[in-house]
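Here, each number is a calculation from the coordinates, and none is a lab measurement. Computed from a predicted model, the values in this text were never measured in an experiment. Cβ atoms are built from the backbone, for glycine too; each structure is taken alone.
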Structure I
Amino acid sequence: MNPENTQLVPQDDEVNIICASFVFGAGLSNPLLQALPEMILLKQKDAPSLSNSLNLLFKEAEENHCGRQAILDRQIEVVIILLLRDLMDENRLQLGLLAGLADPKLAKAINALHAEPAKQWSLEELAATAGMSRARFATKFHSIVGMTPGTYLTVWQMGIAQSLLSRGKPVQLVADAVGYSSASALSRVFSAHIGKSPSDWKKQYMPQI
């Protein structure tokens, strides 16, 4: 079956389908995407925080006013953000980044990593930020996020590196932004995680951006 030719057809006259795509970035490595399951099935009545935004989205999609597409594009962004917030607030996911952010202590450490990705974080500093012992923090982080704090930081750094490279930034500037001492140091880690050197990855994805 060709996915491009696949159609969803409602079997009930009272059911409407609205489809949308949301792109995080061409070829980008993102812990958030890795944390999401292939499908999330959520009834509107079970997510009241989403209800108002969804109703506005449905109403706009059903009508044909001037500026309809521009409004729909922005409304779906709001819906996606509210959906991710709901997944965290209601603890609907048990593993991955969203599960980690749903934990008050782990969230402090994860947010600190996000705020200063170029910093040479030690396990002790992250544990202190989370208000936990070193051993307890390491165990809990791995069991909930699904990787060690060090691995998570590297994945996050590589995602930032890809984002900067896709915007045409030079490799040395990217290396500085994510805490690597040289372009060659970044290249070694980037190649190990992404499978291509920063320069080769940039050549491949720049035309798509």
Structure II
Amino acid sequence: MAGIALFDLDRTILGCNSATLWVKRQVREGKMSRFDAAKMAVMIGLYQLGTGNVDDGVRAAIRKLKGQSEDEIRAETERFWVEEVAHRIRPGAAAVLDKHRALGEPLYLLTGSSTYLSACVTEALGLDGVICTTFEVEQGIFTGEGMLCYGPGKVTAAEPVLRAANVRFEECAFYTDSYTDVPVLELVGRPVAVHPDPRLARLARKNGWAIEDWGEA
């Protein structure tokens, strides 16, 4: 086995930011105020730019889940996937996944998205595993705590998975659009920028990393 193929989700496999779509849906359904939506929009914008204290914003969002039912959030996320996200998979993604399958490499999401959305993607694309943001649950209810998979946190989250598979970062491929994922890109042996944001595009050209276009969904 050569390694593990790791994939970011938003704006990489997907031609959209699913968090933005989720916030808009919450506002439409009266589950989020426009004020809170505006704050989330700023946070998402900072995330895409790789600036600002995004960790605090995400942790605040996780705390807001405290007391809610995991089953309800899972079901709501599955509806969201079917109605608003599933058709946004980039057309070029399938060929890349098949290439790594042919090499005998497991396919893993490495994403800041939730366990629940990641599960939908994994089932739809036949992936082998997920490394993502997780929420603490006790007796089916969110505690308001969780583990964030973002920036350097993606390295931390991926390490035990690679160790269990007896694989080193240098043997892996990683596909992402975002400059925030540079900590992983600098470790893997096959870094690939997919529809990169401007900062990542500049860095990829400077470092000689592959840049790919998977088309628009």
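Here distance in nm of label points 7 Å out along Cα→Cβ at positions 121 and 177 has been calculated and equals 1.1, so which of I, II was it run on?
Details: I: 1.9; II: 1.1.
Computed on structure II.
When mean projected area of the Cα convex hull in nm² is calculated for each of the structures I, II, which structure yields the highest value? Before the final figure, lay out the partial values.
Values: I: 14.9; II: 11.5.
When mean projected area of the Cα convex hull in nm² is computed for each of I, II, structure I gives the biggest number.
Looking at FRET efficiency 1/(1 + (r/R0)^6) of positions 105 and 201 (r between Cβ atoms, R0 = 25 Å, to 0.05), point out which structure of I, II has the largest value.
II
If mean count of other Cβ atoms within 10 Å over residues 161-168 is computed to be 14.0, which of I, II is the source? Don't skip to the end; give the middle numbers.
Numbers: I: 18.8; II: 14.0.
Source structure: II.
Please compute relative contact order in percent (Cα under 8 Å, 6 or more apart) for structures I, II and give me the label with the greatest value. Don't skip to the answer; put the middle values down first.
Numbers: I: 19; II: 27.
Largest one: structure II.
Among I, II, considering only FRET efficiency 1/(1 + (r/R0)^6) of positions 17 and 145 (r between Cβ atoms, R0 = 35 Å, to 0.05), which has the greatest calculated value? All intermediate terms of the calculation are to be shown ahead of the outcome.
Numbers: I: 0.55; II: 0.90.
When FRET efficiency 1/(1 + (r/R0)^6) of positions 17 and 145 (r between Cβ atoms, R0 = 35 Å, to 0.05) is calculated for I, II, structure II comes out on top.
Name the one structure among I, II that helix-only ellipticity at 222 nm (-39500 (n - 2.57) for each DSSP H run of 4 or more, over all residues; to 500) of -13500 was derived from.
Details: I: -18500; II: -13500.
For helix-only ellipticity at 222 nm (-39500 (n - 2.57) for each DSSP H run of 4 or more, over all residues; to 500), the value -13500 is produced by structure II.
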